[in-house]
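A.B. asks: The data blocks that follow each hold one structure.
Laboratory data are not the source of any read-out in this text; all were calculated from the coordinates shown. The structure displayed is predicted, hence computed values, not measured ones. Cβ atoms are built from the backbone, for glycine too; each structure is taken alone.
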Structure 1
Amino acid sequence: MRFENKVALVTGAGRGIGKGCALELARGGAHVILNDRPGSSDLSETQREIEALGARATLLEADVFQQSGSEELVASALSAAGQIDILVSNPAWGKRCSFLEYRREDFERVIQGTLISGFAIGQQVARHMVARGGGGKMVFISSVQAEIPFALSIAYGAAKVALNHMTRTIAVELFSHRINVNAIEPGWIDTPGEHESFGDEAIQAEGQKLPWGRLGTPTDIGQAAAFLVSDEADYITGSILAVDGGFRFRHCRADDMISTVE
């Protein structure tokens, strides 16, 4: 029970990566505060699965895309649990479109939902951790798109690059408070959203082409997050951990290269 007597706040916990992180923290004994957008139909199922593990889960709906939502969420979490020891920050919004056609308002919405929301919730939680004393653990969910310039994803990639830099800067500023701040870069993860975007058959076919022969799972990311917020990772801060099954280097295999013989 690595996280016994710990309270973990996980945003975007209704499904996908956020849910995977929440379940792994619950398996470690944490009391998990589950957040998702107001009206989410997924949060109650995540709560049911956590309670089936014998752990405690509290549901708090709030729109963390808004400053007021972040403030409301942290205040409600502290009212419900009295403390926040762990934050997994997982807000994101993306839109695929060509650079020449990308609307400014969509670009701004992606930056707001993917970068500024992480800043806002991170700041609110960090203020509590500093005031309380005793350290803390923060993990931001980034993406391998911070390293790979995928076409049609200019805003999302830019937001994740900035999120990585923000993670390191926060880590530096919180050194003296012994608050570990890290980020995870998931690769291609098998989430409901990906199936909605690409379809089941395409997901299965493309997964077989990857180095590990499959897409990653929310559990893969959850296990990495659980490690980074554990005592075993006490000496890790300001790091960006890729959890992608080799996705970034999928075209570097010898059989993918063109060889020439004179």
Structure 2
Amino acid sequence: MHAKLLIMILSLFVSAHSALGAVRTEPVAYRDGDVRLEGWMAYDDEPAGKQPGIIVVHEWWGINDYIKKRAEQMAGLGYVVFAVDIYGKDTRPKDQKEAAEASGRFSKDRELLRRRAGAGLDVLRRSPRADAARIAAVGYCFGGMTVLEMARSGADLAGVVSFHGVLETPRPEDARKIKGSVLVLHGADDPFVPLRQVNAFINEMQKGGVDWQMNIYGGAVHSFTNPASGEDRKKGLAYDEKADRRSWEAMKSFLEEVLGKGRRVK
């Protein structure tokens, strides 16, 4: 009798566990006008209906292994994730000079940046796996600036999360167009986003009547979530394991609040 009961319990456990799929990834070709783009989709291969969606925007390096890993991690939380390509399929910076040139073009032209990010958002909205009514955007460094610009454009997003992103904008009055919530995760010692810029952002959010919050991590500099940034804080960018871990947990809590919990993937 006990043996039969144990077998039944084990069978139920295995069945429940098997119902969870695994994370699958695939490149996705799309366009912004005549510009060819190639993003990266990550999702649960056995979803129980449509899942909340997340747009992920890369650092100034463009689509690379780091941003793909982040997309897979978020998909593992139970979301359908699309890492968008802002630069274009043929633009993959090889060094800091090329990265600065590629990102600089979009930093100077925020309308182009908003449109290019919007093209990626359209891809996710059309995905049969994603719930188009529940989408958020997450960005790292250059991507942090990008998702904030998406919000300022009035994009239909439940929330945006900026990891060590640039906060300034040429059109702070656009904050009144923000529809969803905003979470900024910032390094206290980030020389590229000084206190002056932080204070201007706070003022912008307050004037815009935005539902916003900011976590500031003591001792952290720019790019604190990326191990490839190294450990030399004197350069102004360096990995910080504690800030990385704490900011990830803050993002998870925020996403659950604005999107609801995704179905965890094994």
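A.B. asks: Comparing 1, 2, where is Kirkwood radius over Cα pairs in Å, for residues 108-219 alone highest?
C.D. replies: 1
A.B. asks: For distance in nm of label points 7 Å out along Cα→Cβ at positions 124 and 148, which of 1, 2 scores largest?
C.D. replies: 1
A.B. asks: Here is a further query. Which structure, out of 1, 2, was distance in nm of label points 7 Å out along Cα→Cβ at positions 28 and 156 derived from, given a value of 2.7?
C.D. replies: Checking each candidate, the match is 1.
A.B. asks: One of 1, 2 was used to compute distance in nm of label points 7 Å out along Cα→Cβ at positions 132 and 204, and the result was 2.9. Which label is that?
C.D. replies: 2
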